1. Name the one structure among I, II that distance in nm of label points 7 Å out along Cα→Cβ at positions 241 and 273 of 1.3 was derived from.
2. Given -0.44, -0.94 as the derived value for log10 I(q)/I(0) by the Debye sum over Cα atoms at q = 0.06, 0.11 Å⁻¹, which of the supplied structures I, II does it correspond to?
3. To test your reading of the models, identify which of I, II gives 14.2 for mean count of other Cβ atoms within 10 Å over residues 193-200 when calculated.
4. Comparing mean count of other Cβ atoms within 10 Å over residues 17-24 across I, II, which is largest?
5. Tell me which of I, II gives -3500 when you compute helix-only ellipticity at 222 nm (-39500 (n - 2.57) for each DSSP H run of 4 or more, over all residues; to 500).
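Every number here is computed from the coordinates shown, using simple stated rules; none is lab data. Values in this document were obtained by computation on a predicted structure and should not be read as measured data. Cβ atoms are built from the backbone, for glycine too; each structure is taken alone.
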Structure I
Amino acid sequence: MLEWTTESQGDWFEFTLSPTTFQLTSGSTQQVSIAVQERSAGAPENGVVYSLKVISTTNTAVSDTVNLTIQPVVAGANFTILTEVDEAKPGESVYGTVKLTNTGNTEDTFSITTVGTDCGLDITVTVGPGLSSEPYGWSCVVPNDAAAGQRALTFRAVSSVRSNVVVELGKLYTVEADWPSNSLVALAFADGRISLGVDSSTTTVMTVSNLGNAEVSGTLDAFGKDTGLVILEWKRMNDDTATSDYTLTSGSSVDFLLTITSNTARTATSEIVVRAISTGGGVLYTDESLPLSISLEGPALPPNGLNLPLGVSVSQPTTLGVMGAGWLLAIVAVQLLRRSSRHQDGSSDDESPGDDDEDEEKELPELGYNECRMDDESKIECPSCDARLGVPRGSAPPFRFNCPQCGDKIRVVE
């Protein structure tokens, strides 16, 4: 008869013995099969001791005992990662090999992958206890938006014997600084053209963008055509600081408010180009914006001459001469009309004096600009402000004087 006992209080294993009783003739042998299955995890790694005792049923003094140590399955592994290329720019690849060693106490099958990155490594390997697999190749493409500096790849192995046993190991690689087309930053005006009046100012926004994957720092200045005609003032908008300096992380940008003030009293044009002197990744580089055209308007001036139809222009001296001659001809024509009127009045002897006065009033010429006549009380009405004024004593038309109310020059005619 067989007895299976242990001093341990744990219930981690389940056993099956076959047979448990048997008969032996003199000198004969009986094989006993012992099957073990783990019921729960947590048994001591150094194992649990069980005793198998055989006792004679005909003579209990005849017996024998053998001890068996039952160890739980231990799963484990470690990685050996070798890198052939561990520095690359965005869009390029880093690559190498990986090898797994089974540190468990039984043969195990592991699934090996990389976490979060496709490095072409998705395999299953079976390795005996204490043994290592052959090396397997891996290759990872550096993301296009990867910032310069160190990044990590994570390799993972999962045991099939113990599904809760997961082994991970990271490997560092370096993303190199990179800028497209040898430009560190891009410069863009919010406006393509601006206009300024006399003693006026306006604003526009300049955006500076980091084109690379590494930090960039620098400063802005301006040059161009006739830049002395304007005064430029910079303000960084994200912190409202009066400066033209910037520091940009990978892929970031900053806006500057550029205030442009007219520095001239004449009509002119100017053109400015913004230059960015930047340092990034150990490189010093200069980038420039497209030109910004500035139109400067001078003060309004009096007309200088006349522009006639058919493209004919007359200068100011000629214009004033023609205007003076026109006024002279107008005065002469008025005098001739008055003489003709008096002559007709004198030749009409048959008409009554009342009729003469009425005809004289009817035939008086029309008044011109700022002209007036004295009434019977030697007073006039100002054509501009309608003030009734007395004229200087002894004044006889025609004569001129200034209205004391509005200041306009009045011409008093007959």
Structure II
Amino acid sequence: MPKNYQISQFAAPLGTDGIMEFEFEGKTRKVSIRECHLEEDAGKLIHQGDRTLIDYNRAGVPLLEIVSQPDLTTGEEAEAYLQEFRRLFRHLGVCDGNMEEGSLRCDANVSINEEGKGLGTKVEIKNINSFKFVRKALNYEIARQTRLFSEGGRIDQETRLWNENRDVTETMRKKESSKDYRYFPEPDLPPFRPDDAFIDRVVGAAIETPLQRRYRYVSLGLTAEQAAMLSDEKPTADYFETVIGKGASPSRAASWITSELAGQLNRRGSTIDTSPVSADRLASIIALLESGRIQSRMAKDLLAAVFEEDRDPGLIVKERGWELVSDPAVLAAFARDAVASSPEAAAAVRSGDRKPYGFLVGAAMKASGGRAEPAALGRAIEMAIKDGEL
């Protein structure tokens, strides 16, 4: 810090005794939160060989530190735990969660112990800046301490850094005790005492968490994979909610968002909240498909057309003549022509051979320019074959 000390809530944290839930290997895990407290961001040191660079850009910015209890046992668990926090922060809109940019950071403590003897000597790994490095650093440190322990060596209480180039932890400094921090009251900061109105506003601002959304989506009939993809980012989850709010079935909406829409977005380097295919427009495409007014293939072409032209799906369908023909009289004419043109095929179907049936349907579909509603056309073919028998 430029002023050479850091302000922390220390003895008066914002919250204590909490719980954080996350999903790991298909099961819900719970981690106890010891406390969360505000302090100042201390800026950043960047070590390059024998030089150290100082970045003061974030120095003095409020920082929330969340301290969990030792409930995690592997690097993989810690990675999943942190990723759930990132989803929560992004849903709340309080942080972008980008570890590489320093807006989310992790200090990890590792200690091993003999069963029944409590926690062993603690080693802290400081300022790890990616989820992958958290996983790799913790697993390396667990293995290092386990090896030392099994060989009868001594594990020192210290702070270590993760060397991402060598995939090892390295000693940074021997750990200070609480007395070395020389805590003293900050005279320029008066106590903050929230009143009932403040507490009510906080409670009223509570949101459905990403994990809760995921469980709710599964209850709507979505697969676990679809639910995870849709709830991962708030814009995607909100988009899905709007689509089904317009009447689309949850399973159909989820399928289109996670497959066809996601594919178009990836090809164009676009995002769901800047896409010309708004939630309303996707709901319109699904409604056209579910009502039988367009075929599945046409629906995919329509999605691409909306991306290209940034126009209403209904107008595009009308202008291009993509709407399926469902008028019974028109379909009956196509069916009669197909049967009349292939009397041998019709006779074979009447005698019990269903193989030529597909040929007759194909001929009638071709005559309709591919616009005949398939189920209705099939019924018309059946009727034409029966009429020919009479």
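1. II
2. II
3. I
4. Biggest value here belongs to II.
5. For helix-only ellipticity at 222 nm (-39500 (n - 2.57) for each DSSP H run of 4 or more, over all residues; to 500), the value -3500 is produced by structure I.
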